[in-house]
1. If FRET efficiency 1/(1 + (r/R0)^6) of positions 62 and 134 (r between Cβ atoms, R0 = 30 Å, to 0.05) is calculated from each of I, II, which structure is the one that comes out at 0.70?
2. To which of I, II does the computed value 14 (relative contact order in percent (Cα under 8 Å, 6 or more apart)) belong?
3. For Cα Rg over 2.2 N^0.38 Å, which of the structures I, II scores highest?
4. A value of 0.10 was derived for FRET efficiency 1/(1 + (r/R0)^6) of positions 78 and 190 (r between Cβ atoms, R0 = 25 Å, to 0.05); which structure in I, II was it taken from?
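Here, each number is a calculation from the coordinates, and none is a lab measurement. Quick caveat: nothing in here was measured; it's all calculated off a predicted structure. Cβ atoms are built from the backbone, for glycine too; each structure is taken alone.
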Structure I
Amino acid sequence: MDHAREMEPGLIFTERSGARLDGEQLARRIRRSNLACRRAPIIMMTADATASSIKGARDSGIHEFLRKPFTSADLFKRVENVALKPRDWIEAVGYVGPDRRRFNSGEYAGPQKRTADKPATAAQAAVAVKDQAFRILAASLAQFDNDPMQAARAVKQQAETLKALAMKTADARLAVAAAGLEGYLAQGAPTKAGLAAPISAILALAPPETLARAG
């Protein structure tokens, strides 16, 4: 963390584990920090490429997973992925990092892995973005007391996302609700009680099944 703070790296490599290292915890700390490099691509290396270790690494917020021993071609492919195949950034409470549905590691064979899995039309993409933002807002309010700083950061990003989407799709109701949330956030440090009304106004526009998935 000291190196990350001092060097502000544009690309981070880390082992998954070592004598004094927990790579997954390091990734989580960087993602949830206020460091300039908190969104920098992270490539994690390990000789223990089990299904559980790959899932744990992915859920910690890394971009790529590299199994040892690896060739220069393996390394180049991972660097190429983070450089040329950017993924959407997810700012939630339970997870911070690149979109896990687009996990590019050759070790990962889970659902919704590739860009081909993206919505087929612009309308479907808009619905997917809106659905995710609604769910993150609901979870952020529910989990606010567990991590106020990250919850506030997640709420801010969703407000920006929904405002931009509302303008793009000419959704006046969503635009007004998102502006109300942004207006509250502009007043200073948010509280759970203060967020309840503007977030509820946005969630009133969400279909019931979306809120059900938010838990």
Structure II
Amino acid sequence: MLWQLAREDAFADKYKRFMELEAKATVRYEYAVGTIPGLLQTEGYAREVLQAARPRDDNDLSEQVAARLGRQGLLWGDDPPYFRAVLDESVLRRGAHDPKEWATQLEHLVAVSELPNVTIQVLPFAAGLHGLVGTSLTILWLPDGSAVAYTEDARSGELFEGAADVEDLRLSYDLLRDLALSPRESVAFIKRLMEDGRSCAPDQT
């Protein structure tokens, strides 16, 4: 039990450091393999994602949701960072339990993609294997020209600040991005999912 607590504390410390850096970043690249990135989540979707992580109680859940939504102000400020998100197709195939919440989330993705500082791409299953399979990645460029990278899976996260490590992860991201659909094709892909969802919805008449 103590090992588990120590591990969780270490994970939390790394994530706190990451959040400090993300507030300063001028450019942000992200590859999402599990869920839609937090900066792009609607309140309903965020609540379901965080509920699945088994918060202590309803108050804890509400605090986590509020914190996640609060971070989204990064994209809407006076001088927002440039944000490129590559979403693995699996992220878009695993919808929320509530079809209405999922439809709202997909609509939100399309709307956010129209922001001048946001680019969204979809990495289709047809792209095959690549160097980041099973790993989410975020790369932040800071005002002084340096960069850091953060990798994460369901149970752990790792912050990389060494130039060589960050460059290696950046190359992996660049190769993955080249396999993704173009921004225009990606938005069309999301819109097709929205249409498919509407066609599968039960008749309310």
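1. Considering all the candidates, the number was obtained from I.
2. The correct label is I.
3. By Cα Rg over 2.2 N^0.38 Å, the leading structure of I, II is I.
4. Details: I: 0.10; II: 0.35.
It must be structure I, since only it matches.
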